[in-house]
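The structures considered in this document are given below.
Read the figures in this text as sums done on the coordinates, not as results from a lab. Quick caveat: nothing in here was measured; it's all calculated off a predicted structure. Cβ atoms are built from the backbone, for glycine too; each structure is taken alone.
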Structure 1
Amino acid sequence: MKQTKIARFQKERERLNKLVMKYGKTNIKRFYSIDAEVYKAGALSKKTKELLGLACSLVLRCDDCVKYHIIECKKEGVGDKEFEETLSIALVVGGSIVIPHLRRAFEAWEEVKR
């Protein structure tokens, strides 16, 4: 069976993160730790935080980050309407330059829903 783009992304991300941790010293490891901590539920739910991360990633045009947050959004039970509204906000904030990333985000969303 053919491996999906998302599955390939996850495998490659895991491999590269191991490499970073092999060479990364205190500052890199601290940053990774902060990143993990900030998305934990607090005053905002993890679901809300992942949607925020998705919107920011789209505006910053980071396809890897967009894919990661799409995967996490699916795990948190985000629905199609929430997903579309989040991408709409990112499009308004980021402008038309976001459109190519928006296309790939919808493609990835379709894939994670299978």
Structure 2
Amino acid sequence: MRQINVIFNYAEEIFRAAGYDISSVVKDIAWTGSVNLVFTFIALGVVDRGGRRPLMLFGSAGLAIAYAVLGLCYFRHVTGVAVLVVVLAAIACYSMSLLPVTWVVIFLPAG
């Protein structure tokens, strides 16, 4: 469940490759943290209503799509806001699905 760490650990390289300068990179990293925080709070209400399995499937599919689109962006040399939006979408998807469900499964087993 540590796949999102790729984005967090290599955020500077990802955003520099997308054409951002250093001040923009810092702003983009702040955006990623903010999105992570907001969608983690959204997850607090979604985990109980959505169910564990559907959220895990949604999160896995969402991240697969986001990573495929991000890879396509780099393959096609797409830069700028498009890359930022895909990265933020991946973080949002992870923060409201796989992240909270993993902790719920670890500490509150079903049954």
Structure 3
Amino acid sequence: MLDLARTGADVQGVASFHGLFVPPPNIPEPKIKARVAVYHGWEDAIVPPDHVTMLGTELTAGGCDWQIHCYGGAVHGFTHAMPPEEGVPYNALADKRSWRSVADFLEECFA
């Protein structure tokens, strides 16, 4: 969803759960029109904290209304309720908080 926003698509808002934050090379100067909300597990081994900072810098430079929510103790895929032996630890509190937040975000976008 972040890449859709980076293309300048005419959408009200984009919400990203468990996203990858490094922009693709084929979108050299993002023209972000949409509001952007990001929901991220701080313990994500795929997306380190410096990528979160880089995304915030990119979104600011793109001129959009943005927010990034980071959940301590949560990993990549924290909303996936699957057995622990499948490798992605579920974080019920981060899941609940992120869904409550995205509901508020969507209400702002479409009210």
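Across the set 1, 2, 3, relative contact order in percent (Cα under 8 Å, 6 or more apart) reaches its highest value in structure 2.
Given a value of 42, 20, 16 for Cα extents along the principal axes in Å, for residues 32-95 alone, calculated from one of 1, 2, 3, which structure does it belong to?
Values: 1: 31, 24, 20; 2: 40, 23, 10; 3: 42, 20, 16.
Matching structure: 3.
Largest in mean count of other Cβ atoms within 10 Å over residues 16-23 among the labelled structures 1, 2, 3 is structure 3. Structures 1, 2, 3 were compared on distance in nm of label points 7 Å out along Cα→Cβ at positions 24 and 80, and the highest value belongs to 1.
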